[in-house]
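Derivation of every value follows stated rules applied to the coordinates shown; laboratory data play no part. Remember, it's a predicted structure, so these values are computed and weren't measured experimentally. Cβ atoms are built from the backbone, for glycine too; each structure is taken alone.
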Structure I
Amino acid sequence: MQLDLTVAGGALAEAAARISRLLPARTLQPALAAVLVTADPAAGEVVLAGSDGEQSAAVRVPAAVHGAGAVAVSRRGLAETLAGLDSPEVRLVAEGSRLAVRLPGARFALPRLEEAALPPPAGPPPVVGTVEGGALRAAVVPVASAASREHALPIFTAVRVRSGQGALRVVATDRFRMAAAALPWRPAAGGAGVDTLLPAALFAEVARQVGRAGEVTVHADADRFGLAWDGGHAVTSSLGTPFPDQQIDRLLSVRPECAVEVAAGDLAGAVDRAAPYAGPHGRIALHVGDGAIVVRGSDPLAGESEEAVKASVRGDHVTRAYQARYLLDALRPFAGRTVRVEVQAGLLATLLCAAGEDEVALRYLVVPMRTEDAR
């Protein structure tokens, strides 16, 4: 029997795009850039799955299955073909050496790849607990933004994930900033818990995709970590030795000499408007005075900017300089809320956190830059 199924066009296009985002886009081996399309008549669904040996993912879509079977094709080719279609239903049919994508008045055919050459998609490791999808997205996406994009030091391209005391804690740093969050965690009976390092970009993408899910199951063993939700799962190998806990806890134990509460959107807007005047190093200065934060940018070629943002201030008046893009990354998760900015002495990191209750207890540290104005 050959693969033959009918499926909602929009749902299949979304699934193909999602599986592409969950796996590496660049590879020199065609088998690692493939997606295995499997028609499952028992479950009444089509499964899109792929693996590069280190990471694997699967996405399921309800379908009317006329014939069971599995066909491997290019992930990119399938995603791009489906993205260009505007049809409520699409029929996938295995036709010899091609996978045909049929709709009224049109047919597209993708070359089949050798299924036996594909790395077998790995199933998730044992269940260790569950979290809520929206809370996972709210925690992981901003924390992952603090990870480094320079692969020379893999430990700084990762997110540390650790469970315990009713919370799943995530933390990432690129040495110039650090973000940490904790979200409610329900451990599985007899589960071993989680203590691992995960690729930040992949973890953030999975968290975005499960953001609309209700319950997300967390899977882990000594070498792998996975998340499963209604409609799919993703699994990755762990990167290595986690960050030292004592150092993280010490950095997060902030002793501010000045604390400011300000509308995150207002401050982010002022920082964004000052960025064109931030010079080649992207440096802007924040001066905390009476009832306001003054955002300044200055560059001999671009000119100067100065803008005051109303704020509630406690403690000393201080001036600190920061990279504009780091501040914007730190402020973005608090959009629409009041953010608390705690400024420490000298060049110790500045902490940003929610002024009120925060389900994921997000804390973002940004290291100030040296400046003649700082004191």
Structure II
Amino acid sequence: MEYIQLRVFVAQPQWNLHVDDPDEIDEDAMSARRGRQQIFVQCVPGLERLLESELAVLGLRTGRRVRGGVEGEASTRQLYLANHASRLATRVLVRVAHFTAESFGALERGVERVAWDRYIDRQRVVVRAASTASALFHTDAIAERVQRAVTAGSDRHLDPQRVHVRLRQDRVTISVDSSGEALHHRGWRDGKAKAPLRSTIAAAMLAAVGFDGGGPVIDPFCGSGTIAIEAARVAAGLGPRVDRAYAFQQWPCFEPGTWASVDAAAVARAAPSVTATDRDAGAVATTVANAARAGVTLRTACRSLSDLEPPGEGPGWLVTNAPYGKRVRADDLRNLYARLGDVARDRLPGWQVAILTNDMVAAGHAGLGLESVLATSNGGIAVDLLAGTVPAAE
């Protein structure tokens, strides 16, 4: 299955912000007149195609893919939906202005013309700036000027509103963050797990091998349960996040009725079994606690890979974040993959297998003929998702 990055755009009625060239057409203003919004949906690099496919399924109009995100257009409801329902997105940014600025004066004039009263009421503003090949290159100074030009309050009881400013060849793009806390924070993790797998990567692993909730899933190296919980919520028809708020809910232009229709859309259903095992009893205990917070039921056990027991129902998916070389010696890692291959052929013929690894050579010892279907980074380590169908034992 192929996935894509998405940028979605939100229209604003006061956008004519090409301050150095007043005759230049502002695409954001045109979008505003159409009642749509330009947005950019961020993701972990490598997940762009998966994200684009997901957003298309959600009904968003996708646009250009770039590394780390996808462009597009969305209605207000679709903006809320992208935040609420995307399992792969990291943030959803609303583009509020595009203009050219070769001086700080031009930058400030462009910023002042944004309809900030749509997005900011009494909360503080946090500005993040980046600049490439532009006359204005000092990012701290850029952030300071934008901060000064934005009218904001200081209510410490409200979460700060993030504003992103990017300059490329003197072209300024200003965005507001509609998500708030990063979307890979699902709301069920206790925060104590060491180097947990990011939830958006777990979701991408499942999506990349076509998991749609229609069959059993096993993770024999469950850690804190991230993959199993993502799979269980997909299978149960539940959204990715639990009891969390979004930045757009603090905006003056927030539409409670529209949000209510998005928030109430999910309908829980009966789900096939999801099994999470690990030989570390502490990991299993963490998985059980996380699953309870996530509102899902898992089959769990403290057992080694050699003791893996498939559920009674037909072929399904074995999806796992296998130990990396930094956690085990090279010889032990090769033996682990070889044992994984033996167990899969003996007990899981016809199943789909997906393994996240940073050692393609060691993974080859599984002897399952797996191929890379996704390349990304987890915790700063380059990893590949290897996938394939388990052949029958000879």
(message) Computing mean count of other Cβ atoms within 10 Å over residues 200-207 for each of I, II, which one ends up highest?
(response) II
(message) As an exercise: distance in nm of label points 7 Å out along Cα→Cβ at positions 272 and 360, calculated from one structure in I, II, equals 2.0. Which structure is it?
(response) I
(message) If helix-only ellipticity at 222 nm (-39500 (n - 2.57) for each DSSP H run of 4 or more, over all residues; to 500) computes to -8500, which of I, II did it come from?
(response) II
(message) Tell me which structure, out of I, II, gives 1.16 once Cα Rg over 2.2 N^0.38 Å is calculated.
(response) I
